[in-house]
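Nothing in this text is a laboratory measurement; each read-out follows from the coordinates by a stated rule. Remember, predicted model here, so these are calculated numbers, not experimental data. Cβ atoms are built from the backbone, for glycine too; each structure is taken alone.
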Structure 1
């Protein structure tokens, strides 16, 4: 007997890039068209790049961390970008009116994955 996976919904592929080099590597891997948009939009601390690929929606999140930065600010940026991933996801699945709890749990799960990716990279 084999137990089945419990996931009901699988969200987009997502990666966190802490440098221009990581960003370019990720974009090459998903075969993003050239010219690439900036790693992080001018004047912003982080940017989410959403791409439709043969494997579905992919989110490449770039974050530019200043040398002296409060970790709480970094987590705030990551949470902000998780919301953009969520927005792309619901658009992709055609969900026009997700419930408040579906939204909250989904953003929580996305943010936690970004927090873990950031922690692992540090």
Structure 2
């Protein structure tokens, strides 16, 4: 249970940042995607809803599947950061590369909550 609460809070906090500092997320959006700001807000909303959904047994499996889908959906933005690493000089390139496989344990962690 503490792991699930931590996971929930992680997504609620991350989703909140999409609304507090959206320009950071807009900068990493792949250029081929439309409506960058709207997609940032939408992904933030889904992160918050997914995190909240993990608290309730009735919504936990759907929230976990939604977070898995979200983690896959935001992968292009993470890849874009590696491609455009010169735009993010404060972040070492190795850290941007390390972020890519980090999605796998996050997906695994979310999968723990897909069953009732």
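When helix-only ellipticity at 222 nm (-39500 (n - 2.57) for each DSSP H run of 4 or more, over all residues; to 500) is computed for each of 1, 2, the one that comes out at -23500 is 2. Source structure of the calculated read-out (distance in nm of label points 7 Å out along Cα→Cβ at positions 69 and 101, 3.5) within 1, 2: 1.
Given a value of -1.22 for log10 I(q)/I(0) by the Debye sum over Cα atoms at q = 0.25 Å⁻¹, for residues 21-92 alone, point me to the structure among 1, 2 it was derived from. Structure of origin is 1.
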